[in-house]
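Derivation of every value follows stated rules applied to the coordinates shown; laboratory data play no part. Here the structure is a predicted model, which is why all the values come from computation and not from measurement. Cβ atoms are built from the backbone, for glycine too; each structure is taken alone.
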Structure 1
Amino acid sequence: MSVIENAELDSVATTFSGGGEIRYIAAAAQLAPGDFSVNAADIFATYAHARDTGHPRMEGIRRATEAYVVDEPNPLKRLQADVIINAQYMAQVSGDQNRMQEALKSDPRNEQLQDESLRMKRQLVRYNHAVRDLIANSDGKLRAHELKNWLEKGSNGNTAWAERTVSGVAAEVAAAAAIDEIPTVSVQFASVEEDLRGVDLKVIPGDGRPAINVDVKVGGNRPLDNLGVRERNGQRVYEVGLESRWMDGFYLDASGRRSLQGQIETILG
């Protein structure tokens, strides 16, 4: 079964502290630098072979799924393949969901549109969480530009979608790593259902106080305005801001880490 389609993941919040799930820690240790690149090249070579022998793209996708998801023993390489192979479909879902949101603006009471929009949004969140888990558990063996190129190629050249996906998920991973440096807290990535309610991270104080819900906002090269506390579906969500110039691949530079850690410490009081 595709990791991205596994409904059991809906209620799982991945713990960042300690590097993630044990199965992924072991999987990353088994990989050499360059293994992700080789895996991606093999997937795209499978597509090309299917095309060159007169088969449609879907046959290439079927063959790649069989070889690099179903039969792959390493969970991280399997997750990488799942992300690449699903890229074309998810880019299409993203476009459809945007159009659905526009339709809802003119017909906000249409329950069929609401249900369909939520279904597509849940698919997108699951996919983004798969990308997130791949990045967070790759042990530094994955590069942002490589991942963007794979999603662009996998989506049949949808550059804008690939850039949005990687930059958005990278900000969450970078924020989690920076917050995890604060000695008095631990941090978790949100589950799918929490993400649907506008939560990216859960910051857990070490003194027993309740966890706080965090929504990571990324602006241009200037501080974000109008950050604050929002009530979303009965939950209090604290917005924190990152500037895009602070991002260095999947990490924040020293200025970004200091700013974000200061914002979290202010929220915690």
Structure 2
Amino acid sequence: MASLYDITKGEAVELDRVLSQAGFDADMARAAIKSPDLVDVMVAALRERLQPSTGVVLDLRAEFDPQRQIAQIASLNHSRGKRNGWKFGKSDFASLPEPPAWPDDMRLPMIGLTPTLDTVGRTFEEALGFLGQVHSPRYWRWDGLKSDPDYLRLIGGHEFEPGTLRWTIMDGAAYWEPERGRSLVEVRERAAEKNETLASHHVYWNGGHYKTWPQSMNGTTVPYADAAAYEATVPGDEPWAHCPYLDWGGVNRGVRVGAGWVEGSSRDWAAPLVLES
């Protein structure tokens, strides 16, 4: 989400005018400075008003091309090969079923061909490689985010099945709560209670399949995405206290992959859920 400091001087002056015209006076400004929670109410109302009236956050239906997805994954399988964990044969692609119908009960649905390779770490790396290839050169990955078993794993209740080639349905706006915010600790507890599957590698495969999705992220009308089924250990912090994410921003305005603290509360982020077809 863009910082308030990013607006121009002219926009700042116009904001003052709009607030004044709406009845926001000096006494209210001083009260908000003394009690910042008063501003939370105003910001929550704005966020709610900015949501599309249909409830759909971003319609990616027109970008769904099953044959293109199959061709992209088959190309990676051929070019990356067994040395990088790719072991699918022609018959695996030929036997793929038809993709599921596009969901009408999600705010940000995606249907993706989201393979798993031989290990959690290799699947993560290959998904990021695909993401970076699609968005190059506007792609950045934090070098503190590593993928070997000492630094990256799936949370409890999420088992890794190697060598799968399946269509999955993902809701990219699940657990996005702009009004109250949530932490990943809370998300994981609630998902476990409801036996829901949080996304891991799916976030990054779909970030490549649907180029528009990460490029539309702003944290206000389209949420950023936590790959909440992963937990990560990063330099200088407690073990397994972070989670990989996908967002859009930075100086060069591009796709970014980093890791955030799981106990921090945020209103800008979703924790996508996955359904297998």
Query raised in the report: Thinking of 1, 2, which structure, once helix-only ellipticity at 222 nm (-39500 (n - 2.57) for each DSSP H run of 4 or more, over all residues; to 500) is computed, gives back -17500?
Result: 1
Query raised in the report: When mean count of other Cβ atoms within 10 Å over residues 84-91 is calculated, the result is 14.0; to which of the structures 1, 2 does this value belong?
Result: 2
Requested in this report: Consider the structures 1, 2: one of them gives 1.00 for FRET efficiency 1/(1 + (r/R0)^6) of positions 132 and 188 (r between Cβ atoms, R0 = 25 Å, to 0.05) as calculated from the coordinates. Say which.
Outcome: 1
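From which structure (1, 2) was relative contact order in percent (Cα under 8 Å, 6 or more apart) calculated, if the value obtained is 23?
So the calculation was done on 2.
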Report summary line: The value 21.0 for mean count of other Cβ atoms within 10 Å over residues 148-155, derived from one of 1, 2, belongs to structure 1
Query raised in the report: Can you say which of 1, 2 returns 13.2 when mean count of other Cβ atoms within 10 Å over residues 76-83 is computed?
Result: 2
